[in-house]
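Undergrad: Please find the structures below.
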Structure I
Amino acid sequence: MLSEKILRSISNGLVRTLILSILSKKPVSGYSLLKEVEQITGVAYHAGVLYPILYGMEDTGLISGEWTFKGRRRIKHYAITEKGLITLERLRSFIRNPVKEILGENGSIPA
C-alpha cells in the first residue's frame, strides 16, 4: 500500500536525523542510542533494525564507531562526524518550516 511505503520512508529518514541529533550532543553506545531513540519516538526498535541503519550511516561517513572494552565486553560507541554535523544542519533547515506547518505554530497537532 502506498501510504505504508510513504510512512516507512519518512520514518526511516526521521530516525536517521534523530540519530544525528542525539550524537551531536555526545558519543553514545549503540545500545544507549537504541534506548534513547525508543524513548523519544515511543517506538520499540529492534536491534536488527537500528544497527543496519548505524552501519549504513557509518559507511557513508555521517557517523563513526569505535570499539571499547567494559570489562570483558566489547562496546561500540558512535560519534557524529564533521560530514554528519553539516548534514544535520542542512536537515534541520530543510524540515523546520514543513514541521511548523504540519504541527501548527504552537507545536501541537491542529484539530
Structure II
Amino acid sequence: MEIAQTNPAIAEAWEVIQVLSADERVRALAEAREKARMDYEDNYDGAYREGEQKGRQEGRQEGLYIAARNALRKRMSHDDVADLTGLSIEEVQRIASDRNPQTFATQGRR
C-alpha cells in the first residue's frame, strides 16, 4: 500500500487491520458489529422519514381546517368549503359548530 509507506499513522493502522483480519473470530465480530450499526442506521433513517412524512401530513390537514374556518367566517356555504378544501361535509359542519380555534390544531390527529 503506497499511502501507508508515506504516512506512519496510516502504516500503523494498516498493520493493525492486517493483524485483526487474520483472526477469524475477531473478523466475524467486527462484521457483525458493522452489520448491526448499518441496520440501526437504516431503521433510524426509516423512522425519521416516516415521522417527517406524518408531520407534513398533519400540517396539511391543519392548514385545511384553518382554510375551512376562514372560508366559513366569510360566510361561504358548507358545500363550497368542502369543494374548496376537499374536506367532507361532516368535517366542515364540525368545524362550523366548533367555536374554539385551538381545536383545529388537534382535529387531524384523532
Structure III
Amino acid sequence: MKTEINILYETIVVISCVFLIAFLWSDNALLFGISLLVCSIALYIWHREKSELLLFIMGAIFGPVVEVICIYHGTWSYSNPSFLGIPPWLPIVWGYVVVYLKGIHDSILGVKK
C-alpha cells in the first residue's frame, strides 16, 4: 500500500510540474528555480539511492542532447529557448522524468530497492 501511495503522490508532483511548465514557460528563470526546487525535494523524498542520482544525471544529459540534435535539424523548437535551442529547465525535467518512470516500472514489476 505504501508503494501505491508514494506513486500517487509522486504522480501528482509530476502532473503539477506539467502545469507549471504550461503556465510559466515564458519565464525561464522562475521555471528553472521552481523545477530545481521541486525535483530536488522529490528526489530527496522518493529517490535517495546513488543509482537513482546517476539515472537523473544521465537523463538530464542525454534527453536534452537528443532534443538539441532534433532542434538543429528542424524537427521542433521551443517558444522560449535560451541555450542551444532549449530552455534551461529542460535538463532538470528530463532527469526527473527518467527517474520517475524507472520508479513506476520497478513498482509495476515488483522490483525491490
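Readers should treat all values here as calculations from the given coordinates under stated rules, not as data from a laboratory. All values derive from a computational prediction rather than experimental measurement. Cβ atoms are built from the backbone, for glycine too; each structure is taken alone.
Undergrad: Check the numbers for relative contact order in percent (Cα under 8 Å, 6 or more apart) across I, II, III and tell me which is largest. Write out the running numbers ahead of the final one.
TA: Details: I: 25; II: 18; III: 31.
Structure III comes out on top.
Undergrad: Taking 14.8, 46 as the value of Rg and Dmax of the Cα atoms in Å derived from one of the structures shown (I, II, III), identify that structure.
TA: Details: I: 15.5, 53; II: 29.1, 80; III: 14.8, 46.
The structure behind it is III.
Undergrad: As an exercise: mean count of other Cβ atoms within 10 Å over residues 19-26, calculated from one structure in I, II, III, equals 10.0. Which structure is it? Provide the component values of the computation, followed by the final result.
TA: Details: I: 17.0; II: 10.0; III: 12.5.
Derived from II, not from the others.
Undergrad: Thinking of I, II, III, which structure, once distance in nm of label points 7 Å out along Cα→Cβ at positions 35 and 83 is computed, gives back 6.0?
TA: The read-out was computed on structure II.
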